[in-house]
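K.L.:
Scrolling down, you'll hit the structures one after another.
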Structure P
Amino acid sequence: MKLQAMKKRTLGLLAVIIPLLVIFIYVGLRSGPLAPVAVTLAKVDARQISPDLFGIGTVEARYTYKIGPTFAGRIKTIHVQVNDFVKAGQILGEMEPVDLEERIRSQEAILQRTQSTLKEAEARQAFAQSQTQRYEQLMKARSVSEESLAVRRQELQITNAALDAAHDELKRVKADLDVLKAQKSNLRLIAPVDGIVIERAADPGTTMVAGQSVIELIDPESLWVDVRFDQINASRLKAGLPAQIALRSREGKTVSGKVLRTEPKADSITEELLAKVVFDSLPEPLPPLGELAEVTVSLPALPATPSIPNSAIKHEGEKLGVWKVVDDKLIFTAIKLGASDLDGFVQVLEGLGNGDEIINYSEKVLTSQSRIHVVEQIPGLSK
């Protein structure tokens, strides 16, 4: 009786335990550590990669004009403010000369003295010439000695040299006077081109020296971006390539442009290549000089080669590769990569061929022993 009771209890326990064990194994295989990992697949396809080159630069003006006096003086008036648009020939301000009238009068007095000196030199030269001619006639009649004629000829050479010097001095004094008179008639600060005022360096009443800038203009049509690119990736950069310019002040918006030129001199310290990128059409409002800009240049498309999504690339130890699916098994395959584009694709130079299936996204970290379950999309990972 006791034996039968024990058998009944054992059978009852097994009837409970076995279903629980089956359920546990089922749950473990479906959602536990032994459950298959959800993955999405990608197929290696031949694709033309159009690599994009990214650089950082600042907005600059190709042409700037610094306008100031050609002589020392005080600013009398300024008619423009920063950000004003001006036309070529427009009067921007006027200068008030410092002691210019006194300098002109002084130079006129010097001119008069120089003219008097010239007249005296002409009289001495004329007398010396007549004396020389007279002694030459007397010499023919043997009335004077050769020494006396030589003295007269030497005196003529001296007076000729003095006359030439007086003529040169007169020219110099007249030129100086003309410069002063030109300064008197050149008191206006005039815009040489159409442009925008970006700096007003002084106010009325300020004394300026010759050549000192009072107003600075830029030609808005000459705005460009001075860009720096990594030398390693910029070997195919050249003039004429299209570019997209993202100004920092206009988040989310880009302006089209193109590479105007690459500079013949690179930055040896930062290992960057320098280039100038111009706008296809000027943005409105105009960006300020010095504003940072992110520039993306579209390089020419490369020949079609096996390509994969960047998201499929994994690191296993020191190896770079992908999980390749072969007969429902996972094999980590090392690869050598080439150029990439902004669409998220990269060239595979070695390790894969067209048509190979690889893991693109996985729900968990994979191993060669992982069981996988292929899905169309993994929430939060794949698109």
Structure Q
Amino acid sequence: MKICKKCIQPDTRPGIFFNEESVCGACLWEDEKKKIDWSERKKELEIIVNNAKKSNAVYDCVIGVSGGKDSTKQAVTARDELGLNCLLVNYQPENITELGRKNIENLKSLGFDLISIRPNPKIMKKVTKYDFFNYLNFVKASEFPLYASTYIIAEKFKIPLIIQGENPGLTVGTSLTGVGTDSDALKAYQLQTLSGGIQEYLNVDGITEKDLYFFHYDVQKLLDLNVKGIWIQYYLKEWSSTGNAEFSKKYGFQERENIKPEEIGTYVPFNACDSDFVHVNQMLKFIKFGFGQCLDHVCYDLRDNLMDRKTAIDLVLKYDGKCAERYIDKFCTYIEISKDEFWQTVDKFRGEMWLKKDGKYYNGFHEKLKQEYDNEISHS
């Protein structure tokens, strides 16, 4: 198993890239950012913005939003700094939290037009259950309407510009899987989760193509309309998880209060505030690949020089993969399965990094981190 020598990301992430010096793709991207001529990027963005403003559309751009830290920054930046007339599109997750509702209402109160889309909840329950049993990634299907709804609205309203936030392929280091390192967000369908398409969901418990209208978009129709899609991260020098949270709090974004890291699997209070099911799915990611959201978050902070490696390892060993039973209970109730059925399914997907000793599983990746941590302690 490889562990990035700059952050502590393992090579168990699907599609992850490491160079010969054991540096992961996400850290390599951070190094590349230091070489970027941001003044040239700004000029490029200005041309895109000016072209959007010249159209006869009611709106200059459309932005997919959750009300979270990143989408709040996208919306405010597009309107206040770029001078664009924005339409916001919100895909509402199943079992949205009260905090998630408040953050969406906050965006509205800032003076934006907003369309909220919620696909048929009966269909969402079916595909969620299917993805749990077939992938142990029950949010897989929700990624489709999360992206596609914005593109569909752009087509229907003939809006010339789609603004997405960050390119996940760059942020986690899997950009070589197809989505690329440029600014073109029309290629979102090539992202790791989306690249498989929706065909497998057809006929799942009677699901038809009409039921999945908001699950896919037609790239060619957008190209024919001269619609452009961009990742705004590509053009903004100041873009980071913590930085976006601090920016957005100035505009009314609220993070989780009084969090207990041992219950949500991370020390970060501003992530995925609109859904508690995220904590369950991140725990399942931990079982499947050996890491969860705490690992992701410390890697972001390591790259932004907000913590040292020893602190990062300590946090991961304490909190990664943790999830309160009440969240698991809530999910089992939602897809109508028993806790026994839940855990039996989980064990079928347990990754190779899990080793067994005295009848108990332990995480081999964590063992390697612990060895490094102990060495740091002994030499300090």
Structure R
Amino acid sequence: MTEERKAPAIRFKEFSGQNAEAWEQRKLGEVADITMGQSPKSENYTDNPSNYILVQGNADMKDGKVFPRVWTTQVTKQGRVGDLILSVRAPVGDIGKTDYNVVLGRGVAAIRGNEFIFQTLSKMNQNGYWNKLSTGSTFESINSNDIKSATILIPSSPEQKAIGSFFQELDQLITLQQRKLEKSRRIKIAMLQKMFPENEQTVPAIRFKEFSGQNAKVWELRKLEECTEISAGGDIDKSKLLNNGKYPVIANALTDDGIIGYYNDSYRIEAPAVTVTGRGNVGVAKARNVNFTPVVRLLSLRSDYDVIFLENAINTKNIVIESTGVPQLTVPQLGSYKIFLPSLPEQRAIGSFFQELDQLIILQQRRLDKLQNMKKALLEQMMM
């Protein structure tokens, strides 16, 4: 019986075929230098960028990179430019690179390895390798021995370089798409501030040409209870709830647009309408263009106004509910909030603008998700 060859499902052409070299099983500590962190004294922490950058955990990493957040005047253990930074305390396994010389807190370790090692560690984190090691401990963590004794499979140096370069280019595409998405989100935040009146102003800083000028109409300040019909959701018939159907049943959640299922034969609120979350993350408005049923605490608003405009007008408000328990927004509380209202044609123009911007953000998010899912799949197929 022949020994099963150690090789991934997908290999570059020059490294595949009958005479292709099998991957070698090694311990991580045999192929990379590892430095465990040691936290400086807290009194030496600063917010001065001229001091040493301190990396304490995954809070100091974003999108696979170290982002300086805290500094220190005391040097304990150090990581160098290009090192791989591994989170060793909850959440365990997050991995990033550093473009700086850094001081290592006890929540991280520095690993001096190439791009292939970085992608190997990314796959291990993706598959929950480190979480399995830390399961059962009082405080989720891994130690030096866990890291050094971790078993990995590695190919020849040329194949390592080819795989590393491939994933590095893919990571650059992902980073570029993340930046496009973040830019669009920043534009929306800025335009929300500029296209709705602020403070004591009765008109916004930016208006469409056809609604500006000397004869432009000022916006009218109204309470929501004066200009909309507000109602609260209620109990639902779970026996009628379907995975797919005609009329969505909507809860206070923000994921999946709050949809928890569907009814085929009934609904409570006729569209167009706007929902506003009344529990948990309160005060988040969403335009609805399909008849729906709201669950308990989800608030619904119906009016003759443009629903996209109304959604964004409400979302410019900082709705805060002071409570010692679970925050809840009631119909009277929401109704007491005031918004500025322009003419219906101007509402529609603003609503259309933000609808197009939201569609662009959704498209960019889908592209990012596609790239990230592609990387996950390729890590499984091209790494071991």
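Read-outs throughout are calculated quantities, based only on the coordinates presented, and are distinct from any laboratory measurement. Values in this document were obtained by computation on a predicted structure and should not be read as measured data. Cβ atoms are built from the backbone, for glycine too; each structure is taken alone.
K.L.:
Can you tell which of P, Q, R yields 15.5, 43 when Rg and Dmax of the Cα atoms in Å, for residues 85-204 alone is derived from it?
P.N.:
Working: P: 26.5, 86; Q: 15.5, 43; R: 20.8, 69.
Value 15.5, 43 for Rg and Dmax of the Cα atoms in Å, for residues 85-204 alone corresponds to Q out of P, Q, R.
K.L.:
Could I ask something else about it? Comparing P, Q, R, where is FRET efficiency 1/(1 + (r/R0)^6) of positions 61 and 213 (r between Cβ atoms, R0 = 25 Å, to 0.05) highest? Let's see the in-between values first.
P.N.:
Values: P: 0.95; Q: 0.65; R: 0.00.
That would be structure P.
K.L.:
Compute Rg/Rh (Cα atoms, Kirkwood Rh), for residues 53-108 alone for each of P, Q, R and report the one that scores greatest.
P.N.:
On the way: P: 1.23; Q: 1.03; R: 0.91.
Of structures P, Q, R, the maximum of Rg/Rh (Cα atoms, Kirkwood Rh), for residues 53-108 alone occurs in P.
K.L.:
Thinking only about Kirkwood radius over Cα pairs in Å, which of P, Q, R has the largest value? Don't skip to the answer; put the middle values down first.
P.N.:
Working: P: 31.0; Q: 21.8; R: 25.2.
Once Kirkwood radius over Cα pairs in Å is tallied for P, Q, R, the winner is P.
K.L.:
Then there's this: With relative contact order in percent (Cα under 8 Å, 6 or more apart) coming out at 29, pick the structure among P, Q, R it was computed from. It would help to have the intermediate numbers written out before the result.
P.N.:
Numbers: P: 29; Q: 19; R: 15.
Clearly, the read-out refers to P.
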